[in-house]
Structure 1
Amino acid sequence: MTEPSLNQYAPPLAYVADAPSSAGVAELKLFSHQGRIGRLRYLAYVTAASVLHSLVTGVVTVVVVSAPPLAVLAWLPLVIFLWFAVITGIKRCHDMDISGWWSLTSIIPVIALAWVFWPGSRDANRYGPPPPPNTWGVRILGLLLPVIALVGMLAAVAIPQYKQYTDRARAAQAANPR
């Protein structure tokens, strides 16, 4: 290795016939119906859109209460949210290698839940190359919805039980004053 133009740390340049060719990953187009997104990114985008929709609707509601002629503005966030949900659903269908028209079935709760658990195509399909890997932001946002749902379900059970417990404790204290 005395040749100065040879890099001894470079990988070997050999053709391997059985190695799959990597076509790369697709570019994300957030506001387009073309392309693919994976299940975690789908969950993250829908969660972020839902939270943003709730915040904007709250602000618009406060504005509409103070100025009733602006009530038409209350429908605008809903229309934008539905449009974004539809294009995101189409891209999720493309990832599963099915037509975007199947996104209309997302109004059925079992099918919408299946979209979160059904894996997409690992390699390129007829809708393009695979989506890029998820970033930490997508992972955190995607896991936020299940955590919020779990906390909500636990609160729905725990709060009434705690109320019953405190009512029984007050009744017992009233019956046996010390």
Structure 2
Amino acid sequence: MKLDLNDFELFDVPERFDVERALLDERWKALQARVHPDRFASQGAAAQRVAMQWAVRVNEAYQRLKDPLKRASYLCQLRGAPIQAESNTAMPADFLMQQMAWRETLDEAQGEGELDALAEEVRSRHRQMLDTLRECLDVRGDFAAAAQQVRALMFVERFAEDVDRRLDALGQ
């Protein structure tokens, strides 16, 4: 295998947001079988170290490609539109207003029913945003817009985790 392959090339899948998960899983298993350090046990410590590096590389690529947000971020980076989540936190006013409304709803939620309704609203919005992201990446090739959408989805996913934590706390 060549060290200069990007994740999509390594897994021999198209450089697209839409990636068939079953194919990705199949390629991961095949790659792991090829590079597993146990296959190189008889070739000495140096060969095993190289195999271990390749196994780590394959696992890291798999983690990036199987997660839609990580995959989108990686595609943006490959196309010259890095996410810059730490330094670029600017969001449209309507998005920020939605975030504030959700936070208020979460803070004021009295029971499981209200939290379930909020969780469903957030999941629905998340699905819509993923569809927009897919269109930006695979249809329009607008990687700057996709980067903005990835940053927004990061906010939504963190908020969804907060809602889930509240729901879990109610169940205990």
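Only the coordinates and a few stated rules stand behind these numbers; no lab work does. The shown structure was predicted, so the numbers you read here are calculated from the model rather than taken from an experiment. Cβ atoms are built from the backbone, for glycine too; each structure is taken alone.
A few comments on the model shown:
- Comparing Kirkwood radius over Cα pairs in Å across structures 1, 2, the highest figure is found for 1.
- Comparing Rg/Rh (Cα atoms, Kirkwood Rh), for residues 32-127 alone across structures 1, 2, the highest value is found for 2.
- Of the structures 1, 2, the one that 11.4 was derived from, the read-out being mean count of other Cβ atoms within 10 Å over residues 40-47: 2
- Which entry (1, 2) yields the derived value 31 for relative contact order in percent (Cα under 8 Å, 6 or more apart): 1
- When distance in nm of label points 7 Å out along Cα→Cβ at positions 8 and 152 is worked out for each of 1, 2, structure 1 gives the greatest result.
- Calculated for structures 1, 2, FRET efficiency 1/(1 + (r/R0)^6) of positions 80 and 136 (r between Cβ atoms, R0 = 30 Å, to 0.05) is largest in 2.
- When mean count of other Cβ atoms within 10 Å over residues 56-63 is computed for each of 1, 2, the largest belongs to: 2
- helix-only ellipticity at 222 nm (-39500 (n - 2.57) for each DSSP H run of 4 or more, over all residues; to 500) derived as -23500 - corresponding label from 1, 2: 2
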